[in-house]
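Structures incoming, each one as structure tokens.
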Structure I
Amino acid sequence: MENRVPYHHELDKQFSIDFVSPDLEAMGDRIVGYDGHKSVKVESFELDRTVYIVYTASGASGAADEIDYDLVEYIDSMESANSVIATRLVTVFRNVLEENYEEEGKRVQAYKDIAAEAIEPALNQIDWNGTAVEVAGRLASNLILKHALPNANHRTAIGICQLYLRRVNPDFSMPETAKPLDKTDEYDWMEWVNEYINESKRLLTVRRKGGRFKYLEEFGCDILVRKHDIEIPLEEYELDLQRNERWRRYAERHEELWIDFTEEAVHRAGMTNMLDTDGLTKHEFAGELKELE
């Protein structure tokens with residue numbers, strides 16, 4: 001029988017794995033080492049041996065659109081092209097939150113604080129050379145990797161991806177990505193998108209915490225289970241990597257994934273001519289966005 005361990009705490013999905021040890025004393029030392037504002041939960045699991053896991057939460061809570069994320073001063077300090085794109089990113093994010101409320105009648109909840117300082121590096125680290133599909137995929141991937149927003153990072157990144165492709169070709173329209181609301185009244189992805197979202201979340205999780213998962217695998221865990229029942233079969237991911245190598249390798253895989261997503265979106269939109277269309281550079285994209293103002 002496969003041993004499963006929840007990545008998020010089963011009673012509060014805001015909490016995720018932060019520390020793993022079979023040593024109860026080491027577990028106690030870890031907990032004592034957290035600052036007083038850190039929220040902590042501890043669970044034990046019977047795998048090949050008893051393993052203790054510390055789950056922690058970022059401390060952010062409440063509706064994402066009620067968090068104070070007035071970024072005007074920060075965005076104004078950015079290089080000009082980054083400032084224009086970041087402004088549009090925040091607009092897309094706000095629109096996602098509002099659309100979610102209008103469709104579901106409830107607010108998107110924040111699970112982390114906004115990391116405004118991550119937005120400009122996300123834009124600077126993108127290779128803006130290549131086809132429109134490649135650049136749009138890199139743009140979406142890097143925004144997701146940086147995880148600057150308190151929630152809805154994937155939805156916002158897809159919105160920016162569409163915005164970029166429409167600046168390349170105004171006739172482009174992103175194929176439907178979300179299912180019509182069912183009786184649960186919860187946002188859900190179309191099947192073709194869901195495989196990308198799920199793998200994206202697996203790669204993000206392994207990239208951030210693969211070192212901890214290596215120990216879990218050694219102690220007998222076969223599968224980590226994220227919220228929404230996203231399974232991470234540990235044997236399918238290389239975990240025994242130095243942190244820098246893990247971050248680099250899984251960032252590359254994540255970028256490839258989102259270029260594949262963008263390519264499929266273009267195919268589904270019947271716009272295959274865009275596959276060979278040159279992309280816009282960052283400054284060209286920013287210039288196009290300024291014309292929308």
Structure II
Amino acid sequence: MYVADLIKFGAVYYALVAPQPPPYAAPEHVRIFREVTEPSLLRRRASIKGKTVREAQKTFRVTDPSQRLEAGTYLRVHVHPKRFPRCYEIDWKSRVVATTDDFVVLNKPAATSEKQVKKVYLALTTEPVSPGIITHYMRPLNRAPRLVSEDHIERWHLCQMEILDCKKVPWPKPLITKVHKVDNCGWPKQEAAYECKINLMTGKTHQIRAQLAAIGAPIVGDSAYMTGAIAAMADPSINPYGRASLNYSSEEEKAAAVEAWVACHGKEPKSVIGLQASEISWDHEGEHHYYKAGAPWWRQDAVESDLV
């Protein structure tokens with residue numbers, strides 16, 4: 001019954017071929033990966049015939065407890081699904097922005113699912129960003145960090161966002177960052193931050209975070225991408241998809257550089273980052289609906305009692 005519940009919750013995934021282990025994987029994990037992805041073994045599997053390894057590593061949800069999986073298939077089970085306990089930690093009533101007979105508008109916290117609607121975001125960045133359209137191409141690999149390139153790469157996804165406005169604002173006060181448990185990620189102390197108003201033109205996972213970090217203006221508190229931006233500031237050539245990337249003599253050398261670049265990134269933030277879905281709008285039955293969220297955390301006041 002427990003397994004069926006996990007499947008119902010959307011916590012069980014599979015891929016025809018196991019993905020590359022992360023840099024911090026245990027030796028046993030790496031050994032098993034090499035065994036099950038041995039080329040001669042993969043060639044005997046009819047299910048991946050005609051597919052590239054990247055295509056075969058794409059994950060899908062298991063939706064039925066009776067679904068059969070081929071021997072050698074990679075199976076990922078989230079025994080403690082992250083997003084479900086999170087639902088019980090949120091005061092949903094306080095997040096209701098508006099209600100009608102047809103819908104309820106919520107100020108959505110991070111790490112919960114959403115439908116695609118037109119939204120304008122506010123991002124608190126470490127550096128100023130010029131107004132205009134920013135274009136990158138995102139690696140089509142379903143795991144963090146999402147890597148982006150300014151140059152077009154075949155099969156990579158187009159990512160575009162428009163910076164509508166960028167204004168200088170005070171860096172969040174120490175009490176504010178302490179209350180919200182914001183990670184400075186080793187970023188040098190500075191007096192000012194920059195609040196960017198962003199129209200998201202394409203909607204890819206981590207798009208705003210990855211694109212801003214790629215241009216050297218990571219989001220405040222974003223431990224996953226800010227560390228990569230710091231590494232690129234120290235050595236621009238470390239990013240194999242950046243303007244200062246090196247010329248690699250072989251695909252193996254390029255692959256090693258990519259893995260080294262991935263390792264420069266940190267883990268997902270455990271608290272808030274400087275990003276807010278600020279405005280939301282959509283059309284419904286001939287009517288246009290528009291709502292605006294409250295002040296983002298970096299503009300809010302905090303008192304010592306908030307630390308209790």
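For structures I, II, which has the highest computed value of relative contact order in percent (Cα under 8 Å, 6 or more apart)? By relative contact order in percent (Cα under 8 Å, 6 or more apart), the leading structure of I, II is I. Each of I, II could give helix-only ellipticity at 222 nm (-39500 (n - 2.57) for each DSSP H run of 4 or more, over all residues; to 500), but the derived value -6500 comes from II. When distance in nm of label points 7 Å out along Cα→Cβ at positions 150 and 238 is computed for each of I, II, the one that comes out at 1.9 is II. Hey, FRET efficiency 1/(1 + (r/R0)^6) of positions 54 and 134 (r between Cβ atoms, R0 = 41 Å, to 0.05) derived from one of I, II reads 0.55; which structure? Of the structures listed, the value fits I. When Cα Rg over 2.2 N^0.38 Å is calculated for each of the structures I, II, the largest result comes from II.
Since every read-out is calculated from the coordinates, none of them should be taken as a lab result. Every value quoted in this text rests on a predicted model; they were computed, and no experiment measured them. Cβ atoms are built from the backbone, for glycine too; each structure is taken alone.
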